[in-house]
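Listed next: structures, encoded as structure tokens.
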Structure P
Amino acid sequence: MKTAVFGAVTAVGLVLSTGSVAAQQTFISIGTGGVTGVYYPAGGAICRLVNRDRAEHGIRCGVESTGGSIFNINAVREGELEFGVAQSDWQFHAFNGSSRFEEQGPFEGLRAVFSLHPEPFTVVARADAGISSFDDLSGKRVNVGNPGSGQRGTMEVVMEAMGWTMSDFSVVSELPAGEQATAMCDNNIDAIVYTVGHPSGAIQEATTACDTVLVNVDNDTIRALVEDRDYYRMATIPGGMYRGNADDVTTFGVGATFVTSDDVPEEVVYQVVKAVFENLEQFRALHPALAILVPEEMASDGLSAPLHPGAERFFREAGLID
């Protein structure tokens, strides 16, 4: 399920040959998330496009299933990964040294590459749990996500805004995304929270295996959070996407972004971006959550860290930024 992590040191200092067979290979790895989420197939889609032309540019890409956004950013910071997928809010906090990154301080070397799909904050509850609004989670058995995941970090931000602590839930579980649907349908928990692109395999599993409801996350506290933070926005999960949920669900969300560090060479990042954007129709077709991607938005939306020079170079050549 995992591929080897090729450490950033292998990518540094190698001479790439564009247009001819490279004398040396450069190995890069992408940190994603759980295999039932969207990060993992999105990372796999990027690697597939990069690897298709590796005979020309000399870059070989591997994808790794990880704990999610915060793990990926920290691994990029430590040089253990060259690239990672991360929520736009955690990109912001990492670069600025705020929230969960306050103790570590700003990750000044963090660089944005491009943005991906929108990620609504999604709450799924057992139909028999008596949860019809987000406020009803208080006193219930809730999976808040594994430490290191974006879903856990965002849930903690929301809990603080709501004035909740973990003790406000009757049971708190920290299951990773791939295990939460089974736990809910086995009646071990009442609800799961998941910041994820849609359609999601994990949400599909939960809504198919047992009777569930998607819960609106829309109150004055949530609206104030969105108003106060540029990286949040209100979002809609379309009705009919999942079994038993015919109506649109209102919530808020972030965006998935693709990040790297300033230690990764310009040519490497340029070739990765080129592989995706010059084959965007194929990239969109590799997962339903990617189908709505627009090049101009990918070059700017939710990117609070500076663009990596390799990405900036491609975007300028393509006329996507001034």
Structure Q
Amino acid sequence: MTDRIMIARADLHFWEEPCISGKSGSGAVFFMGCTMGCVFCQNNKIAKSRAEISDANGEKKSGEKEDCQKLIDIFFALKEKGANNINLVTADHFIPTVASAIRRAKEEGFDLPFVFNTSSYIKADSLKLLDGLIDVYLPDFKYISDKISWDLSGCSDYKKIAKMAIDEMFRQTGRPVFYMKGDKDTEIKPCDYNDMDEDVLEKNEVLIRRGVIVRHLILPGHEKDSKELINMLIDDYGDNIYISIMNQYTPVIEEETARRIGHEELLKKLNDDAYEEVIGFAIENGIENGFIQDGETCDESFIPEFDPRGI
């Protein structure tokens, strides 16, 4: 990648955590490329630098190379469509341009929160360029085992890098704060958000204003690693962050690849009992702020159609 950002899609996205998508949707800007090489990548169509997407006519493209002003225009267009926030998906390798675009958009009166959606394989020093610009961090924490991270993502230092990155994210945002749409002046604390009746949440959009939500996707056959990771997050952060424990793993890995790396378990969906086991472990170990996924979420519908919509 160069300093010229590459965007695959910019549109309303409804499948993030409820406090991010709300009812109106999150304004998701999907960037091409990634700092990692996960063999099970759910967004593999755009994650590789030479990946191709299809336009409305079915023609193959490689994303759109855009400058800072075009990105600002996209922010305002998503706001016009009713987005609750701007969700920057895998923008890690374009941080200097993204930071400049956010700064200039704010100078032009842009007032939606910015969400930074990342794999967490990013240097803390890079994140410092976003200090004061990002309201909500939505980082993955994929593994605690260096061996698994090497086998599946080609990086043996993932835990170390991700932990330092999330420490920096928390330093910038502090504890989570929520608000009810239409009443931005009233702050809602996590304990009050957690205790809200379903009827209230159904009738209103209660959104996150700032904070960190760490996502962990449980991989089939790797429940032990998931438990160790969740335990570390609870010990280190307590109720200062939210932990989103996901069961939406969709097998997109090629059978040949799974056999070559010795991880054929990735060819299957996550077992319901395995998911419940990890959730039970998290509860027993004192998780207070968390999101879980209900029902059948292993579905291609969670993976957007990567056409050049919105750009």
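Among candidates P, Q, the computation of Rg/Rh (Cα atoms, Kirkwood Rh), for residues 31-150 alone that gave 0.98 used structure Q. Match the computed value 0.35 of FRET efficiency 1/(1 + (r/R0)^6) of positions 103 and 143 (r between Cβ atoms, R0 = 30 Å, to 0.05) to one of the structures P, Q, and report its label. Going through each structure in turn, the value belongs to Q.
Between structures P, Q, the greatest calculated value of relative contact order in percent (Cα under 8 Å, 6 or more apart) is seen in P. Looking across P, Q, the calculation of FRET efficiency 1/(1 + (r/R0)^6) of positions 183 and 255 (r between Cβ atoms, R0 = 30 Å, to 0.05) that yields 0.05 traces back to Q. Computed over structures P, Q, mean count of other Cβ atoms within 10 Å over residues 135-142 reaches its largest value in Q.
The numbers here are math on the coordinates, done by the rules we state, and not lab data. The structure displayed is predicted, hence computed values, not measured ones. Cβ atoms are built from the backbone, for glycine too; each structure is taken alone.
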